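Take a look at the structures below.
Derivation of every value follows stated rules applied to the coordinates shown; laboratory data play no part. Keep in mind that this is a model prediction, so the values were computed, not measured. Cβ atoms are built from the backbone, for glycine too; each structure is taken alone.
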Structure 1
Amino acid sequence: MKRNAERDLPVWRSLLSVPVNVDKYVDSAGARGADCIMLDLEDSIPEHEKHHARSLLPRAVERVAGGGADVCVRVNCPIEHAVRDIEQAVCPRVDAIALPKIDSASHLRILDDLVSRLEQARAMTVGTTRFFVMVETADAYNRLYEIAHAVERTVAMLLGSEDLAAECDFSPTPETLLHYKQEMIVVAKSAGLMPLGFVDSVAGIGDWDEFRRMVQRSRRFGYMGAVCIHPKQVAIANAEFRPSPDEVEDARKIVALDEAAARSGSGAFALDGKMIDVPVVRRARRLLSRHEKIVAREQRARAYK
């Protein structure tokens, strides 16, 4: 499926992962400032608790949906769990479903069809529920492109580096994972999706300066946001996955000069001793568009307080 690389994407600088069966985390999630709250039915839930956790989901959604953040539900991978999780998750207050261990385009299309049928049955507009796709196996990695382009409702992609490294039997270090992560970023961008994650391993909780440097590096590589497993990571991710004031000012200068050059019939122009041409202008316009979306999201969040 050919996609427009300039798609209208949500702003998810931070997705705070919250186990759906821990009341204190669910109750406090809305106050953490995350762009998206990811209610987790998968890794944080023991196998014997899956059924009970699923029954808690509607109440958890209601408790976190009123704070201005988007709501995402991470479901389980085995199809017998995934179907039941999705049947519980699809509703007007859930913005997205995070799908772990997607292995092919056909796998994704089956789940897309299920969600479409549920949306129709629940009087929702088909396509309202977005997909956040997680690729976590070597087999799926070799089908990144077809997975990224498989269904229209997909807006974000993540490479599960720990799972991939374990399957391929290499150490999950920045050096060993860099190639795979860079390829995922390029493939995601080709489909107009948000690449989510970190370019390095997640820094140890408590070393916040190191975490900030790692987020900054991740953004330079093209990541647009990440799943946060600790509330203190949220503010750092929100700050570092947004354009800086200097970047916004430079982008505005470039766009203004480009518009002036167009009026005078010129093409490329110089700024601060550097030639500015079409790709640089395009990047500046994208940066300004993202900046405006982030500002709008923050304004909406403040309105809920």
Structure 2
Amino acid sequence: MRQVLFSLPGGLDIRGYGAMLVLAFLSSTWLAWRRARAEKLDPEVISDMAFWVFLFGMIGARLFFCIEYWGEDVKTVWQAFQFWKGGIVYYGGIIGGAFAFLAYHRLYRFPFRPFLDVVAPSIAVGTLFGRLGCFLNGCCYGDTCQLPWAVAFPRLSPPWSHHYALGLIGPDAAHSLPVHPTQIYSALDALFLFVLLTAFYPLRRRDGEVMGLLMLCYPISRFLIEILRNDEGVFVLGLTISQTISASLFAAGLLYWGWLLTLPRGLHRDQVATPDPGSTTLAATGSPAHGTGI
């Protein structure tokens, strides 16, 4: 755990969580941009859209957290804006980012399913760095265990505070009890998903199948990792809110695949010529000339 990586002159702290979020944004955007160009899609769509997806993703993630933990971890309006200290919910970010993606497609029509495939591996990369940020911050921790790789977090960290509130440790304890490093589990899971999606990319038969694979695989791994976590209570039917959303996302993934299988086989990249980099201009209406399609 390293909530503050280092301090700049003047007392400005560079927090580990915020630094990982920046790396998540930069790496995922760069990867999607390169993938779009390789797939004969206009990479400027990624450049134009990335900021808005990230912004609304952060808003959704923080809003979800504030709603879920208002009165506990968030007690004032000012605390609600202190996202750099941690306290964002992954699925809230997915919802916010998806909203921005759909809204941008509504305004500036671009090939929808091909770009879903382009951003799918980038979501895994962003998740990887985001979970490393969770580890540095001490949030999203696991339940107590005695495994060789268990991690004890320092005094006043979220796990320490939780264990102290339960009476499991005293006020002078230097560390929390050993817990599952579920943040590292999630980071490794994201790395595996990235490798899987990258390997599947050239094997897809229809545009949209890479995103479909992510929609089926991530909810399963997230559901299982959630069993080892200890920072969320039961939401419904013995499941946490993240497990409930995971089950819903998996069901949506099945429906999505059912729809994909009704479409003819074929890829967008096989039907278009390589785009001219100089063709990305603003139309008379001021909208980027990204093209149309689903």
- Task: For Cα Rg over 2.2 N^0.38 Å, for residues 125-188 alone, the calculated result is 1.11, so let me know which of 1, 2 that is.
- Result: 2
- Of the structures 1, 2, the one that 13.0 was derived from, the read-out being mean count of other Cβ atoms within 10 Å over residues 117-124: 1
- Message: Given 4.0 as the derived value for distance in nm of label points 7 Å out along Cα→Cβ at positions 101 and 173, which of the supplied structures 1, 2 does it correspond to?
- Response: 2
- Message: Comparing 1, 2, where is relative contact order in percent (Cα under 8 Å, 6 or more apart) highest?
- Response: 2
- Re helix-only ellipticity at 222 nm (-39500 (n - 2.57) for each DSSP H run of 4 or more, over all residues; to 500): value -19000 computed from one entry in 1, 2; matching entry is structure 2
- Message: Matching task: 0.8 is the computed value of distance in nm of label points 7 Å out along Cα→Cβ at positions 21 and 45. Pick the structure from 1, 2.
- Response: 1
